[in-house]
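Structures incoming, each one as structure tokens.
Bear in mind these aren't lab numbers, they're just calculated from the coordinates by the rules spelled out. Everything quoted here is computed from the prediction, not taken from an experiment. Cβ atoms are built from the backbone, for glycine too; each structure is taken alone.
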Structure 1
Amino acid sequence: MVLTVIESQQFRDMVRVGTHRMGKNKEFVNNLNVFPVPDGDTGTNMNLTIESGAKAVSESQSNSVGELVEALAKGMLMGARGNSGVITSQLFRGMYKATEGKETLNAQELAAAFSNGVKTAYKAVMKPVEGTILTVARVGAEDGEKKAKETEDVAEVMQAIVEGAKRALKTTPDLLPVLKEVGVVDSGGQGLLFIYEGFLEGLLGENFSDNYQPDLEEMDQMMNATHQQSQSQLSTKDIKNGYCTEIMVDLTKDIPGKKEFNLEEFRKHLSGLGDSLLAVSDDTIAKVHVHTEHPGEVFMYGAQFGQLGKIKIDNMRIQHETIVDKATESQEKVDFAVVAVCSGNGIRKLFESEGVNRIISGGQTMNPSTQDIIDTIKKSGASKAIILPNNGNIIMAAKQAAEVCDIPIGIVPTKTISQGLTAMLSFDPDATIDENVEAMSGELDMVKSGEVTKAIRDTTINDVEIHKDDFMGIIDGDIEVDKPDLVDATCAMIEKMLDEDSEIVTIMFGRDASQADAEKVRDRLADNYEDLEFEIHNGGQPVYSFLVSVE
């Protein structure tokens, strides 16, 4: 049977199933970009972005496909998180522009909508890079256009778009060397393919295989991303399940009354005990992360299938109060809002001491949405604002927020905490937005940024051989150092950052390091570099043991 048009209910089905497909596979997408740094959040960002769009579609009463595409696009615009989420929202923004006023979509109009989405997305990226989500979207749209010249069947066009996107995804490692080095396809492209496959499934009413099983090594990173993401979106009083509970079950151990383990049944039961559930097994070990009010019930249930190993409970209500902005509601209104994105109480205090008057909790693995940024600015009551994203994956969402806000907003394109703190040294509350952006942006080249974190697996990147559980030194985004000892890695990284003009080294230690570790780094370097000044701060940041700036 030839399907000649897409009507409103069919489009609603496409969005519903596409959103489900993305949500079901978000952790798989996250896993594609955790090499070797545990910052895999592409799947989380894309899922939250399309969920925001799907919510807008479900709330719309329209029977016009064009109006439903508009609702989807606007919902995704406001919910967009991270570069992948913003680019995805721009794809659908372009589709909306091509479908405006249309009650239904025929094959040619469907293909044209995807093509216009690609044009809009490419324009939104200052320097488009092939081998990314853009390539997957472009090839899919091109194949859709070709098919639309041969058929009137919208399903055949959607099938061609899916097949083109799938073919393009396989080529991404050949286009981006870093993907080939670690043996993965582009995570954003994979996420987009899941959405497109869901669209096709919704259109046809058929089921495609979408079961991807993450391995045990990746589980801890998934748990961290899910835990941090859920905390970043709630106020403390809204947390319904207050204990972040983790267990590991050794399924090979014999115990009295041991029950047969079935992963699907295991997940089904645990889902009734809380939310933010992640459960994975390789038939010998099962790992669980769940937010619940009754941790003991999780322990007792897991203990029926083997011997409990790792057990961990965190009170999220207490944790939450340390990572979110408790003072937002009580803060006085300001005329000039200076907004910084950061995580860690110590880093927050440093920004506030330099004149930042609004903090958005976030950063690596916790990218705030466009709406989060807009809400913060609106609550400030400001007539103008400057945003310091402090992470390369947040800059696009900040720019999108600036376009939507009804007050003038400047973006200082800071990619690291160190750049953000340095930029604030040039902030002048009496200057205009443009003057401040120019002066603050001019400071970014004056600072070198270093980050130290643990590798989660073996690989080789940029000729640096990386070993699991070693400490990596990352300088301005490039991995330069790998050593088994934290202090050794940090010292080696800082030495690579120094030049003859270096004067000040600022060391911010995170949750996984200590004041003593930082002092060891300082003392060792001070013996060899007598002219350097050192500052040590308790940043309290997650993910990175040390954040370092050299000026």
Structure 2
Amino acid sequence: MIKGIGAAAGVAIGKAFVLPAWEWDVPDRQMDKVDLAAEFERLYEGIQTSRTEIEVMKNEVKEAVGEEESSIFDAHLAILEDPVFMSEIRGIIERQYKAAEVAVKEAIDHFVAMFDLLDDEYMKERALDIKDVGNRLLKHLLGTPDITLPADTQPYILVARELSPSQLVHMNPDNVLGMVTMAGGKTSHSAIMARALGIPLVSGLEHKLGTPLKTGDLLVVDGDEGLIYVEPDQEIIDRYTEVAERLQKRKEQLQVLATVEAVTRDGVPFRLAGNISSVKDLEQALKYGAEGAGLFRTEFLYMDRTTFPTEEEQFEIYRQVAEKAGKHSVVIRTLDIGGDKQLEYFELPEEDNPFLGYRAIRISLNSKEMFKTQLTAILRASAFGSLKIMLPMISSLEEVRQAKQILAEAKSDLDERGVVYDNHIPVGVMIEVPAAAAIADLLAKEANFFSIGTNDLVQYVLAVDRMNETIAHMYQPFHPAVLRMLRQAISAALEAGISVSVCGELAGDEKAIPLWLHLGVRDLSMSPQSLLRVKHRILNAVASAGEKVGARCYRLATGTEVEAELTRFAETCIWESS
């Protein structure tokens, strides 16, 4: 048994296929000065070909998995246009008279070495993006074919030192039982894609293997516990075969629940909705029984473009979502860019800490016409279904009032145009900044509803970057400080008579159900993949018992104690009254 990092849940048993490293041998070739123009021409042709390939791959991922996962390739396109990276390559060609492929290889090695020196796992994993893009460019400069996966249909466990999105995009997920990587972790792009595809992944095995894995080795991969077994004995194979069969059976059983209402055993109903980024995401959520969408991330409509989407383009998407949701509502979050979400055609200032800077509602209020265009498109689409508007990263009452003023102007314009819309469209706020939770009673007088974004709320309350592996253990959703923030915001909403939902990762964690029962939350929005698991837990819950468990959690002193209390009940699956 070898312990690594469980980066994507699930169990796989099968033969290994070891993927050779995607790195090329590059001779250190110099040129005469007269060849400079030709080398620059080769470089630019290679960049353009690489850009086209990446855009094709992005579209393939968008079709196969979804909009959000396809945005991984935005980072790759940005590298091809990064002035520092490209300046380094051009400088080597120009000053040292080296061939384009040599310059690219040296630039890759320089930046990867620099990133590896940083004491930050997230930045180290971003070095893989540099290597991926650089090696793609090298491939075209050298005229070398891609390293391909097995062509036959025999399922296998994919093993590699590291897996790039470029390698994964052409993979047939039906043939890949599981994946094992020496490098990487839970925040790597390969982990994101593995989770989206439902493929078990164990990462971080560098220096933990006595003997390198070989193609044909029999492996057991436990993505939940982060374990792999090499040439396991029959007892281990039998044990994990039983686990895999149980997981598959559970998956099939859960699908039956798609048409069942989410009601506890003693009659307390929940509304379970999906977090979506596209019409396709909504279709998937509805397939799993979602009652509409509690969070539509509109920023993905603005990406992979050269200009802001027009009113008409946005209206068409919002209309499709409204119609497809039918009788159910869709909560549309207005543009939430900044931080780690950038638009290549909208230049944002360099910031020491962009997550605490110019982003989300702050950008919208400062770019009134862009914001008004989005609000106008949402208003027009509201005539075709039940839509709600949600404002992200609110930290003050003034922001809500300014946004509502711009909304009023958009309504006035539509009145003049004679366009029909829902004049009473609800306007809510996201509670994801501690300031919003602290003034929730004041915000509740201006907003029609609250939606609690637990991902950002947890990291802001605890001052913990959830993408930083070094301090990942400090990111505790069940920390008493987080629970108190939740109670303050939820109580303010209920006292004011407005609805409140939860749309962060905590909504999709079935362990948290006792908290929602105790706090009075009955509306949860989550990734489509979490819907059936959470519904199953609700159907087996006794609300009165769950409320008592939730109340006990508020008397505990640490997040570890709270999670242990919730886990004990989650493991029983059926909560008996106590």
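Can you say which of 1, 2 returns 79, 71, 50 when Cα extents along the principal axes in Å is computed?
Traced to structure 1.
Here volume of the Cα convex hull per residue in Å³, for residues 192-239 alone has been calculated and equals 132, so which of 1, 2 was it run on?
1
Assuming 22.0 is mean count of other Cβ atoms within 10 Å over residues 424-431 as calculated from a single structure, say which of 1, 2 it is.
That value comes from structure 2.
Quick check for you: by FRET efficiency 1/(1 + (r/R0)^6) of positions 104 and 128 (r between Cβ atoms, R0 = 25 Å, to 0.05), which of 1, 2 is greatest? Don't jump to the answer; show the numbers that get you there.
Working: 1: 0.20; 2: 0.95.
Ranking 1, 2 on FRET efficiency 1/(1 + (r/R0)^6) of positions 104 and 128 (r between Cβ atoms, R0 = 25 Å, to 0.05), first place is 2.
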